[in-house]
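Please go over the structures that come below.
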Structure I
């Protein structure tokens, strides 16, 4: 079984017969979406913990 390469060179790979812009835009959008899904829970937890510390500090000042 011989391995057949689909592209002759790196420039042809990035161009992908005129579809390269679409393909790499889709990859970029997917990676941005995955990064958002990975980072947003950590940021929400940080904000929640900060709010809870502020509430606890106010409660301790009242007592």
Structure II
């Protein structure tokens, strides 16, 4: 279960990648940049969601 602490940071890496991808696609006239920003927002949300629940499980394990 120790590796689950570090997998949440993969979401930050994906978020940073898709933000970069969205910025590079802004020069083009298509709507693919918006999709990249949506995926980046979802990845950043998942980072905070996973971090919150990882902390909750750690606190619960410390009480036992």
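Values quoted throughout were computed directly from the atomic coordinates according to the rules given, and no laboratory measurement underlies them. From a predicted model like this one, the values you see are computed outputs, not experimental measurements. Cβ atoms are built from the backbone, for glycine too; each structure is taken alone.
Out of I, II, which has the highest value for distance in nm of label points 7 Å out along Cα→Cβ at positions 4 and 44? All intermediate terms of the calculation are to be shown ahead of the outcome.
Numbers: I: 4.8; II: 2.6.
Answer by largest value of distance in nm of label points 7 Å out along Cα→Cβ at positions 4 and 44: I.
For structures I, II, which has the highest computed value of distance in nm of label points 7 Å out along Cα→Cβ at positions 20 and 36?
When distance in nm of label points 7 Å out along Cα→Cβ at positions 20 and 36 is computed for each of I, II, structure I gives the biggest number.
Out of I, II, which structure matches -30000 when helix-only ellipticity at 222 nm (-39500 (n - 2.57) for each DSSP H run of 4 or more, over all residues; to 500) is calculated?
The read-out comes from structure II.
Can you say which of I, II returns 15.7, 56 when Rg and Dmax of the Cα atoms in Å is computed?
Derived from II, not from the others.
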